[in-house]
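Next come the structures, one after another.
None of the figures in this text is laboratory data; all of them are computed from the coordinates on show. This structure is a prediction, so every number in the text was calculated from the model and none was measured. Cβ atoms are built from the backbone, for glycine too; each structure is taken alone.
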Structure P
Amino acid sequence: MKKERSIPIVKKAGFKERLSALSNLPEFFKLVWQSSPKKTFFSFFFRILRSAMPVALLYVGKLIVDEVVLLSSSTTPTDHTYLWQLVALEFGLAIATDALNRIVSLLDGLLGDSFSNFTSVKIMQHAAKLDLEQSEDSEFYDKLERARQQTLGRTMLLSQIMGQIQDLISMAFLITGLFTFNPWLIALLVITILPSFLGESYFNNQNYSLTRSQTPERRELDYLRYLGASDETAKEVKIFNLADFIIGRFRRLSDQFYKDNSKLATRRSLWGTFFSMLGSTGYYGAYVFIILQTVNGKLSVGDLTFLAGSFRQLRTLTEGILLRFTTISQGAIYLIDFLEFFEIKPAIVVPKNPVPFPNPIKQGFTFEDVGFKYRHAESWANRHLNFTLNPGETLALVGENGAGKTTLVKLLARLYEPTEGRILLDGIDLKEYDLDDLRLNLGVIFQDYLRYQMTLSNNIAVGNISELENEELIKKAAQGSMADILAEKLAGQYGQALGKRFNNGVELSGGEWQKVALARIYMKDAQVLILDEPTAALDARAEYEVFQRFAQMTEGKSAVLISHRFSTARLADRILVLEKGQLLEIGTHEELLAMHGRYAELFNLQASGYK
């Protein structure tokens, strides 16, 4: 765990940066339009109608007041028809305003949901295109996490921008009325509101900087929540009595967040109160001025009503627009995090004119001085690898933990790109082949396979998801790994939900899950099979039966096995011994024993445990 520390405030954005960040909005609206063109159009249309309502209501109210004054001062009977027509018009405008508010709110919610779903799909699609090495990098995870957060947060940004446009149009109508009366009222309005705008802008910047700096720690906080309250971790948390340790770490980290956030929130609240007082002073100064003009007979009572109402609403709109500007510009800065994620490009790309995958493979895979170093790592995971995986050959990889076995097979599957050297398939660089075609011809099961909280059928079908509805193939694949025996024991058989996350799910043992995972490699007619610790959770009898079936179903195919069990490794045609990422020995079981080298040493050590 990381040492507790005060979370620093970094990457502050000034006014220029905020204005610059607004250049992200066109790309943002492009995404909004793509998510739902129809909802976007109607949202703008009804907002424009709604923006004209405040000034219309105020003006009709002015006419009503003037008509009432006129009628009340008349000494002779007069016709009240015009007055009631005005009242009916105001009533209609009030009904229309309420209806438009509800329509706009409805469209905002629907458009927000559409946008959130649309961008979530885009994030998943883009993440799927990126390299495995990128997804294993902590910096990538920070960007991914911020992009995920912005998917939900940008729904609010969308509503704010549309509200801003609506209020700006309303302001245009109100300003016209005030300007014809006295332009200095507009200047007074701006002067009293500007400090509040600058203050909010400053504190929004501070909040952004703090939130961004907290991203790695917030990921740790989420991880601690998972550790402390998950069915997958409950066993070890109880047996090792980790609850107090996890809760303590969570409390210290969350308390630090609270301390930093509350300090900023308190300062923001105090300054906000002061700036609000300035705004109120400006408003009532203008209000007094308008009253004096009315008392002196320069304005009618209706004019007083209209101007006071216009100034009050204009003040509210102006303050809202200025404050919302800081929020929108802040959101536009956050939007950088969202857009930056899509600027990440994979290093592993498909050539414009890919070479068709050979069927059958004739020469095999050849490693020519292949080396790989993880990003930010000082040492090499693999180095100077020179060997060939021949067609139809089973090659076992042996070595201690950290020897580079799994990295090697990831290079073979082109999940990683060699840092140096090259890998050839039938004499052609692996980079020249289509990635989808390559992986369609590779069946891979890693030791950290996923336990999908889905049905048994779906858990097997993920090995070749295009055959999700092919029940015959799924059952045949299950036979290859002995998962068919498991299916017979389950109440729902192949339709049985696995895992405890959802209702009616059944949890399996480690060995049962491994049989399910192994079935995935039989879901496609792959020419090369890669199994990383394929039988680690199986007992000796089950392991023997699995490999008997494996030998039958993979006859004529190439295979790579990673195993710490020499009983498994010795079944391979050749064995490759890795040490510190480099090829130390290669040969058959008998040849390696005769060398009396590293393999012989490891084999004898393991064999002695059975004597």
Structure Q
Amino acid sequence: MINKKIGLLALTVILGVAVNAQSIQDGVKALYSGKVLGAKSIFEKQGDKPEATYWLVRADIDNQDKAGAQQALDKALAAKPNDAWLLAAKGQLQLMDGKANEAKQSFEAALTASKGRKGNDPEILNAVGGAIAKEYNNIDKVGDINYAVQKLEEAKAETEKTKNNWLRADILTNLGDAYRKAKPGDGTAAFTAYSDAVSAEPSFAKAYLRNGLIFKSQRNYDLYLQNIDKAIAANPAYVPAYDALYEYKIGTGDYAGANAVADKIIANSDPSPWNDYYKAQTFYLEKKYDQAIASGTGILQKMGDLAKPKLYKLLAWSYVDKGDAKAALPYMEKYFANADKEDMDPLDFNLKATVYAATPGKETEVMKAYEDGLKADTTIAGRIKMLQEGAKFFADKKQYALQGDLLSKILEIKPNPTINDYFDAGYRAYYQGKEYEKSWKVFDAMRTKFPDVNYGYLWTFNNSRVFDSSYAKNVLIPDAEKLVAFSQKDTARDAKTNAFSAAAVLFPYYVNEKGDKENGLKYLNVALQYAPNDNVKQQVQGLIDQVTKMNSKPASSSKSQTGGTAAGAKDTTSAAPRKDSTSGKQ
């Protein structure tokens, strides 16, 4: 009996030692795997160590608990105000507050405090460079990204012969992040850094996932998925990779596959109310918007500000798709205020635009949302898709001016816009929205790009006839003359009608406004040639006879005789590109 007691006591001691023996590095690995709460528990048990406090701050940041991070740091700084680890953490929190200058002072102080006989401590160099690389895009490019690159390259050099492979992999991954932000759109250096990271430490799954983000930005989803698979193979408990795979499957409509991945996420995550997020997402995908909202708000009640930003996005879309975009406003704004910019999809800006469009007086914010989305998406196909979706949204709401503004941007970024691209922006959007001068600019550009097609000539004329009817802008008459000249050579079905319509504007201008009998007769004869019927022909011939008998007189004396369009002439203009015109098949 005594021996059994001794054995049990020894077992308890051994288990106790095993539990308490979790190191800071164990906590770091748990944090990187996505087990934030488990990592926090490890760091809190070693709160007397500045390095543990640094990582506790990092865990709180990942957990959306900036207040908790600040509280833990302030307590540690009170005891050790000049510690390098704590100063590095202080700099990161200052960056998050947009205080770039103060942050740099903290970083420099951290490096000074860490400097040894052989130079700067690579771990502190990594903490400094990694903080800037993480926060750089989150708050209006806060911090000096080139400074981050410099410090991380120094840390890389300092660890060429290190046996701490995890540290070297982390440095190289942070360096890859810094390269991506220092040279947007150029992933070459970042790819090399991430690849070197997994060469140094094959289990460092984060580097594989980061490499995947390069391919995701290029919309090369095969290589994106390959890198997600490599991340999971390197660390089967790596929640961020499962999360990325879940979002991909949701985006491709593979809801059954997404639910299977959600089970993996929950199995590898800390127990938390957050795990109900996947139930809420399922409700949304099944278009059960009220249930999705109820489930999502339930998570918010339990977690408060510790909820991940994508919950706000889910709630916002649930309200939008339910038909209550106004109610989505606070959730959309919370999402954009809290989400890491690197985790955002460029199409998230469509959500912002959609919600703002339902809010009176937010027109400027609507366009800004699309402009920001264009900056976020580096691919032409992605940017065009975003603009098309936005344009459709505004068309459905009959907000044609905003529709035209977005379609006009397609003309700017598309390498070879088609006739229909111009027509959509110029007629279906701007002209229907009575934005005649904007419509004119689109068709003027079309007239230049497609000089052998009638639409540019016709619709510049149709627009200037509205906004330059008094000839003050000196646009209508040149447009009419160009339309006549083109229509006389045009073989399209409406060429005669177009020539007559333009001539009917030109002859009274030259006779009445300019007292120019010669040009007046020239365009009267064009009108006679292309008159739509015998009745109109007789009227035009009567005008020719009148003008022929006229002496050169001041313009004002003849206005009453020839003003306006010939009686009975109909203004028939085509409303869409046609298959029989010189534009070819649509």
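Compute FRET efficiency 1/(1 + (r/R0)^6) of positions 81 and 385 (r between Cβ atoms, R0 = 41 Å, to 0.05) for each of P, Q and report the one that scores greatest.
On the way: P: 0.00; Q: 0.20.
That would be structure Q.
State the single structure among P, Q that was used to calculate relative contact order in percent (Cα under 8 Å, 6 or more apart), giving 6.
So the calculation was done on Q.
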